[in-house]
Each structure stands twice: as C-alpha cells, then as structure tokens.
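Given below, in the form of structure tokens, are the structures.
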Structure P
C-alpha cells in the first residue's frame with residue numbers, strides 16, 4: 001500500500017529546515033576559514049572578506065564527478081577542522097603567552113596548563129573544562145567535513161546558481177587582490193587565510209627541524225667547558241650564593257599602570273631597610289627567553305648561558321653535558337641545592353643535568369599548612385625552611401642554591417600574610433588564610449581585579465625576600481633575585497616584551513665592586529633606563545666578574 005503524499009505544509013517545513021541547515025553549514029565554513037588568530041582582531045570586519053578556499057572547493061564540486069567531489073570535500077573538511085583547532089589554540093596562546101601556538105613544541109604545555117587550570121577553577125572545574133574541550137574538538141572534526149559535503153551537494157543540485165555565485169565572488173576576489181583592496185590596514189578583502197595557515201605551520205615545522213640542528217652546534221661550543229675548579233668563582237669563595245626566582249616578576253611589575261606604584265614603594269622601602277641591615281644592591285633588566293609561563297626555560301637559560309626558548313631546545317639541553325652555574329659552584333667546592341616548592345614529583349633533570357647535591361620540593365620540607373591556589377606553600381615558608389634545613393646548620397660548607405618562589409604564580413589569589421619568622425614552624429600558622437582572600441573564580445571575570453591580585457602577589461613575594469634578608473642575612477650572604485618571565489598578556493597588554501627585573505644583593509661591598517663595570521643601578525628598583533641584557537648572557541658575565 002503506497003504511502004500518502006506529504007502535506008504541502010510538511011513539504012515547506014522540510015524545505016525551510018533544509019535551507020536553514022545549508023545556510024548554517026555555509027556560515028560555519030565561512031567563519032572557520034576567516035576566524036582570526038587574536039581576540040583583538042575578532043570583529044565583524046574579520047568575516048567581511050571572501051575566502052578563496054571556499055570558492056575553489058565549490059568550483060571543484062561543479063567540475064568533478066560526485067564520488068571525487070565527496071572525497072575532496074571530506075578531506076578538505078578534515079583539514080579545515082584541524083586549522084580551526086589550531087586557530088583556537090592560537091587565540092589562547094596569544095591571550096596568555098602573547099604568541100602563536102607552536103605545533104612542534106607546545107604540546108608539552110598541556111599538562112602544566114591543566115594543573116594551573118585546576119588551581120584557578122578547582123579540580124572539578126578543570127575536569128569539566130577538559131571534557132568540554134574534548135567534546136568540542138570531536139564536534140569540530142565531525143561537523144566541518146559534514147558542512148563542506150552539504151555545501152558541495154547544494155552546489156551540484158543548484159549548478160547554475162552556484163556558477164553565478166562563484167563567478168561573481170571570484171571576480172570580486174581577483175579585482176580586490178590585484179588592487180590590494182583592504183578593509184583595514186592589515187585586513188584584505190581577498191582572503192587566503194587557510195592557505196597561509198598551512199604555509200605557516202609547514203614553515204614552523206621546518207624551522208623547528210633547522211633549529212634543532214643549529215642549537216646542537218651551539219651546545220657543542222662552551223668557552224667555560226675546560227675551566228679548572230681553581231679558576232671558577234674565586235671572587236665569591238666563602239659566600240652563600242642564592243639565586244632566587246620570583247615567579248611572574250616582569251618589567252610590568254615596576255612599570256605597569258595600575259599596580260607598579262605600590263610595588264616600587266616596596267622595592268624602595270626594601271632598599272632602605274636592607275641598607276640599614278648592611279646590605280647593598282644593584283639592579284637592571286634581563287630579557288627572558290619565555291613569556292607568561294614555562295619558567296623552566298628561563299631557569300635553563302640563566303643557568304646554561306644558552307637561549308632556551310622552546311621545549312625542543314630544553315630537551316636537547318638537558319640531555320647533553322653543559323656547564324651550568326650549579327656545576328660551576330659545585331666544581332669550586334660549594335654545596336648545591338635546589339628548592340622548588342612547585343615540584344610534587346621527582347625531578348630527573350635536577351640530578352641528571354644540573355647535578356644539584358640536594359633537591360627540595362613540596363614533599364620534603366615539612367610543610368603542614370594549607371595550599372594557596374597554585375602555590376603548595378607560602379614563599380615565607382619556603383625561605384624559612386631553607387634557612388632551617390641548610391643555612392642554620394653548623395660546620396657546613398658554603399651553599400649555592402636556586403630557590404623558586406611561587407606565591408606570585410597565576411592565579412595570584414588567595415595570598416598569605418607575612419608572620420613573625422619565629423612562628424612559621426611547620427606552616428600551621430597559615431591555616432585559615434586562604435579563606436580570607438578572594439578566590440580565582442571570583443576575580444577572573446574582571447581584568448582590573450586580575451591585575452590587582454597580580455600586583456599584590458608580587459608585593460608579598462618581594463616583601464618575603466626583603467624580610468628574610470633582614471632576619472637571616474649575614475655578612476657572607478649574596479643573593480641574585482630576579483623574575484623568570486612576564487605575567488600573562490591579560491596583565492601586561494600586547495607587545496609588553498620579555499624583560500624581567502634582576503638585582504644582586506650583598507653585605508660584602510667587594511661583591512658589588514666586582515660588577516661595577518656592569519652599569520647596573522643602585523637599589524632594588526630598576527628604572528626604565530636601566531641596562532637590559534639577554535638572560536643567556538648572564539652566566540658568562542657572572543663567571544667572568546667573579547673569576548680570578
């Protein structure tokens with residue numbers, strides 16, 4: 001028995017639904033082909049352009065057999081889906097790290113990023129965000145091929161109209177390209193974004209391969225490789241030398257528009273307080289090899305005297321032998337110590353590459369207090385425990401240490417307060433403090449509040465260091481205090497550069513006399529006209545200044 005014919009109303013509904021789906025597919029593909037890589041460029045003008053790639057796909061659908069058209073559309077859809085995902089990663093990386101995503105090296109950041117996300121929105125929130133992202137990736141990979149297949153099918157069914165549209169838009173595209181017609185100074189009406197993205201990604205991969213070869217040659221050349229122990233660091237013999245990294249302490253901290261005044265007040269007051277305690281200081285800027293994250297790249301750059309600006313270079317470095325500052329001190333007779341409260345698992349490079357005699361982390365310094373968002377413990381506790389475990393020991397040899405302070409790590413809230421050093425104990429004194437501060441969830445919807453908590457976190461970290469020197473400083477203590485990188489770009493703004501403050505602090509004036517030729521400025525606060533060095537130049541200059 002034959003089915004009754006569909007009613008006219010049902011036929012119209014189906015036609016409208018089909019047209020709506022086709023229009024939706026067109027919009028999805030159009031947006032996917034034109035989506036910009038930076039949030040600042042996410043305006044309607046970014047999409048008021050003509051994507052050449054879509055015209056080519058439709059033209060191929062009109063001339064190829066259907067089987068070949070279907071295959072072409074499916075492959076193009078998968079490629080477009082991958083490009084859309086790369087664009088999404090670029091948007092995120094520009095917002096946080098002020099650069100595009102590197103498909104060769106940046107996958108290593110996903111694990112640390114998940115950890116930071118958990119500290120910002122909680123474990124449940126991080127799991128939810130991760131699952132949502134995984135679902136969206138799957139949707140994009142499925143939806144874009146289906147959208148292109150639908151557009152190809154519509155073009156074949158409405159061949160005459162499709163030819164007219166492709167011809168008209170193609171003509172406009174050619175005229176626009178030939179005349180360099182632009183909607184804005186950097187936005188051409190004739191768009192080839194997908195092609196350029198493919199070219200850029202291929203160029204990135206090729207550059208990564210070439211850089212591996214270049215860096216391998218650089219690794220093989222070290223002017224200090226054969227320097228004997230008796231000619232290393234003679235100007236610091238008998239001194240305890242601490243390299244203290246203050247997380248996210250960038251140039252914006254001393255030159256930012258909304259919070260630098262308070263931070264500079266801390267630095268200037270700290271200069272006076274330390275002078276009263278017998279300490280002097282000299283400051284400048286170093287240009288970090290990283291921005292916004294990946295602190296280990298900056299640490300490796302300072303220690304090795306090489307420009308370690310990617311995970312690929314870092315992996316190459318730590319799997320080779322290279323004289324680091326730690327090695328130099330170790331050869332010359334110092335006990336070498338690493339204190340990294342952010343580490344919760346064994347750190348292979350600490351012994352295999354840096355050759356530290358002792359590694360402290362979140363698990364072996366006796367902390368019994370609360371966690372402060374990302375920070376496993378307050379900076380004051382880190383410094384107090386280091387003094388108790390190392391500096392306060394009788395009959396010891398001089399110590400060289402790298403200490404990484406993390407209270408100023410994203411998300412910068414909640415923060416502890418400084419307490420009497422005699423009451424720090426096992427950290428229980430900090431109980432209840434996390435509940436007194438603002439939660440990351442409450443802060444991160446407001447850019448001004450984000451910048452405010454960043455500034456306060458730097459104030460706390462700097463205050464901890466200054467107070468530590470006042471309390472435990474001695475005539476044989478030397479400290480190099482510096483930032484590892486600038487904070488994220490939603491604090492700094494665009495194109496803020498990679499400079500970080502650096503200070504050498506010493507009680508013995510002869511230590512600072514050795515670097516008088518550096519031209520660094522007196523005090524803890526570097527002014528805007530202070531010298532700027534690349535961070536990879538520090539190792540050689542430091543070893544030269546304190547050599548024979």
Structure Q
C-alpha cells in the first residue's frame with residue numbers, strides 16, 4: 001500500500017485564503033483531506049500563457065476538465081470539422097498534461113450537470129477558466145454556470161486571455177488597454193501538475209454526436225499547439241515577407257498569410273503569444289540591421305500589418321462582448337425588415353454550392369467548402385455578393401459560412417457579416433464586382449481554374465465573364481455557358497443599382513444618422529476619428 005502521507009495524498013497543513021471545503025480521500029478507517037481545484041478548458045487548448053492552469057497548479061491537486069457540450073455541437077453554426085480539429089487539439093493537450101504529471105478529463109453533457117456531478121465527487125470549491133466571448137449558446141451557458149457556482153458557493157475565477165474587456169464602459173482608450181495586455185509577459189507552462197484520478201467519458205467524435213464525417217479532413221489544417229507554432233514561425237521567418245501585398249489575392253494568400261487563425265480560435269496559441277512572437281522577431285531584424293546585415297524592408301511592413309490584424313481581431317470580438325444580440329439582429333435597427341422577407345432558396349443554394357455564374361465567387365465558395373479557409377478579401381466578397389447581389393439576409397448566409405470556416409470566431413464573424421451586408425450603420429457600403437476582383441487578384445485564372453475545372457480551357461480574356469464569350473470560343477474551350485457552366489444568376493449592374501437604392505434611401509433618413517452616432521460611440525474604432533461612419 002502506498003504511503004498516504006506522500007505524493008498526491010499528502011496532508012495539506014496550510015490553510016487557503018477563504019473558506020474552502022477539502023475533499024476526504026482514503027479508506028479502512030483512515031482518510032486524508034485535500035483541496036482540489038478544477039481547471040475548465042474552453043477555447044484555450046494550450047499549456048503556455050494559460051494563467052488559470054498555472055494558478056491552479058501552484059495551489060495543489062487539480063482536475064483539468066473539458067466538457068463535450070452536446071448543445072454546442074448541435075448549434076446551427078457548428079460543423080464536424082470543428083469537432084475533428086478540436087479533438088486533435090485535445091489529444092495533444094492531454095499528451096502535454098501527462099508529461100507534467102496531469103491528464104485531461106473529458107465529460108459529456110450540459111455544463112452545469114457535468115460540474116454538479118464532479119462537485120459531488122470532489123467537493124471542489126474553486127473553478128478556474130479563461131473568459132470567453134462566444135456565441136449565444138456559450139453565453140447562456142456561462143450565465144447558468146455562474147448561477148450554479150453561486151448556489152454551490154464555488155468560486156469561479158475567470159481570467160482574461162485576449163484584448164477583449166469585460167463590462168467595458170467606453171471605447172475611449174481601448175487601444176491603450178489592448179496594448180497594455182499584449183505587452184504583459186506570457187505565463188509559463190507548469191512544470192508539474194498534481195492530477196486527481198477521476199473517470200473520463202469516451203471521446204466524442206463528429207459521427208458519435210450526429211455531425212457526420214469531417215468532409216474537409218483532406219484539405220484542412222491540423223489542430224494542436226505544435227502546428228500553431230510551426231505555422232507562426234514559418235510565417236515570421238519564411239512565408240510572410242510579402243504579406244502586406246499578397247494577402248488580398250487567393251493565388252498568393254494561402255502561403256503569404258499567417259494561417260494561425262484556427263489556432264487563435266481554439267486557443268492552441270494565445271493572441272498575446274502571437275504578438276510577443278512578432279515583437280521578438282522584429283527585435284531580431286533590428287539587431288541584425290545594427291550589425292550591418294541588410295534586412296528586407298518588406299519584413300517590417302509585414303510585421304506592422306500583422307500586429308494590426310491581431311489588434312483588429314480583438315476589436316471585432318469586443319463588439320460581440322458589448323452587444324451579444326448582434327449575432328441575431330441588425331446592429332442598426334433602421335435596417336430591420338430590409339431583407340427578412342426576401343429569402344430565395346434557389347439563390348442561396350447556387351451561392352453555397354458555387355454555381356452563381358460568377359467564376360471568382362464560385363471558386364471561393366468551392367475552395368472554402370473543401371479547405372475551411374479563405375483570405376479576408378475573398379470572405380468579404382462572397383458575403384457582400386450574397387447580401388447585395390442576391391439580396392439574402394446575412395443571418396442565414398452567415399450560418400453557412402460559420403460552418404465552413406475552420407477558424408469561425410463568433411465575435412469577428414458576425415461583426416463582419418453585418419459589416420459586409422451594410423447593417424452596422426457606421427461602415428462604408430462595399431459592393432464588390434466579382435469580375436473586377438478576378439481581374440485584380442487572379443488575372444491568369446490560376447485560382448479559378450483550380451476550383452472551377454469547367455473553366456479550365458477558357459481563355460483569360462473571357463474568364464471574368466464567361467457568359468460574354470462568343471459561341472465559337474465556347475466550343476473551342478469545351479465550356480458551353482448554360483450547359484457546362486451556368487449563366488450569371490443575377491446581372492451585376494442591375495443588382496448593384498437595386499442594392500444602392502435600397503441602402504441609401506435608409507441611410508439618408510435622420511433616424512439613421514442619429515442611430516449611427518450612437519453605434520459609433522459604443523462600437524466604433526477611435527482610430528483616425530473613424531471617417532468611415534460619416
């Protein structure tokens with residue numbers, strides 16, 4: 001029999017701050033009392049820069065908990081690829097925890113029921129986690145957990161992990177707060193973890209929770225912190241030199257962009273860690289310059305632009321934190337009723353499946369469906385096209401894109417869905433021309449031909465608008481428009497004029513201007529006095 005006075009079950013002689021109930025462990029007439037903490041992993045699947053884990057590990061025995069939440073998996077915005085990616089992250093997380101003496105416990109069910117059962121097993125009195133700015137399901141879940149903690153007198157210690165500020169009173173000075181957080185030192189991973197032996201439920205797979213197979217498995221990125229660091233390092237030392245120029249084109253963006261967004265979403269890499277890596281690499285370049293080594297100036301431009309994107313990441317998440325309802329309703333209520341009754345299922349299906357007759361839109365939607373990733377400009381274009389050209393409401397098209405994006409981040413996603421649909425009230429209306437986007441960003445048709453093979457032999461001069469190609473050229477190219485590739489589902493000029501008329505009629509109303517001022521005060525960027533909303 002192991003000695004009950006050593007190791008995990010050693011008697012804790014010091015008293016913790018506050019009134020905490022210890023857990024009795026033992027049998028055969030003897031028992032020892034230990035204090036147990038629970039670390040609830042949410043979308044923070046890493047060991048480094050994980051303050052809740054570090055704090056709990058310093059305090060004593062703990063349980064590292066992941067909850068397989070069926071209500072999250074059943075959400076309209078969730079996809080099999082999300083859970084498959086998360087499982088890869090969780091597998092690596094468990095391996096790293098075991099190296100430090102711990103382990104990951106997976107429990108399946110509604111969060112408060114899982115916590116209640118674990119509480120009855122362990123009588124834990126402290127729950128550690130990071131703050132989360134998630135979708136409506138996780139927001140309501142957190143409210144229930146907070147009530148449960150109050151009822152059970154469990155202290156819930158939530159720690160910030162991004163630049164998002166809880167209960168923010170004003171946007172004035174937010175950028176300063178963000179910078180202060182990002183320049184704090186990252187927390188080291190704990191060297192040793194005292195793990196309490198509790199039973200873990202079987203791993204949930206996409207198939208076991210009714211999501212079906214991960215259809216993006218062949219093309220999508222793999223999960224885990226190792227992969228996150230590999231992508232970030234290669235971006236800052238090899239791939240990212242032309243980032244500023246190359247990020248807009250789908251031909252170059254897949255290599256030139258950092259591609260760390262899925263890892264930021266699932267917390268395999270913290271925003272602060274990414275920002276620290278940029279600062280460190282910039283210091284290396286500056287030191288090299290001081291030593292007489294020539295450094296390509298494009299690297300410095302890329303670093304500035306990328307750091308700005310990290311700030312932008314939190315800026316948009318802050319909007320959802322401050323106004324959770326923007327996931328469901330127009331941010332500017334003046335637009336209520338604008339598109340709600342104009343839904344067209346045939347148009348939606350053509351857009352979702354890449355059959356609109358606009359090659360750049362179709363290529364983007366097919367590429368996204370296969371890989372789970374698309375560069376920002378093309379994301380903006382496909383959302384804008386759905387909202388303006390097809391006059392579809394952003395909520396339903398946004399849900400479809402949320403399921404496709406491996407890096408789906410609710411705060412960014414819903415803010416952008418509304419921005420590209422013109423319903424924020426403060427942003428410039430951007431109606432993209434799909435033909436112009438192809439001519440600007442894929443003039444030779446490299447990206448389009450890859451994802452729309454029907455157009456493989458269409459000459460570049462006709463590729464932006466194949467329906468204008470003469471009949472003889474169509475025969476030579478083996479692409480008969482209307483048979484091999486569809487005619488445009490709408491006419492660009494007509495759709496553009498319709499959208500402009502509808503939007504500007506509302507924007508000219510005095511009520512619209514008053515509401516815009518209020519929205520700008522609460523959500524708008526303070527940079528450059530935000531000329532956009534005017």
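Coordinate-derived values only; no laboratory data. From a predicted model like this one, the values you see are computed outputs, not experimental measurements. Cβ atoms are built from the backbone, for glycine too; each structure is taken alone.
Using the calculated result 1.08 for Rg/Rh (Cα atoms, Kirkwood Rh), pick out the matching structure from P, Q.
Computed on structure P.
If FRET efficiency 1/(1 + (r/R0)^6) of positions 162 and 266 (r between Cβ atoms, R0 = 25 Å, to 0.05) is calculated from each of P, Q, which structure is the one that comes out at 0.00? Numbers along the way, then the final one.
Details: P: 0.00; Q: 1.00.
Comparing all candidates, it corresponds to P.
With distance in nm of label points 7 Å out along Cα→Cβ at positions 226 and 482 coming out at 5.6, pick the structure among P, Q it was computed from.
Q
Determine which structure produced the value -16500 for helix-only ellipticity at 222 nm (-39500 (n - 2.57) for each DSSP H run of 4 or more, over all residues; to 500), calculated from the coordinates; the candidates are P, Q. Intermediate values should be presented prior to the final figure.
On the way: P: -16500; Q: -14500.
Comparing all candidates, it corresponds to P.
One of P, Q was used to compute relative contact order in percent (Cα under 8 Å, 6 or more apart), and the answer was 15. Which one was it?
This figure was derived from Q.
Kindly point out which one of P, Q the value 45, 41, 35 was derived from, the read-out being Cα extents along the principal axes in Å, for residues 42-233 alone.
Q
If log10 I(q)/I(0) by the Debye sum over Cα atoms at q = 0.13, 0.15, 0.19, 0.21 Å⁻¹, for residues 202-305 alone is computed to be -0.58, -0.72, -1.00, -1.14, which of P, Q is the source?
Considering all the candidates, the number was obtained from Q.
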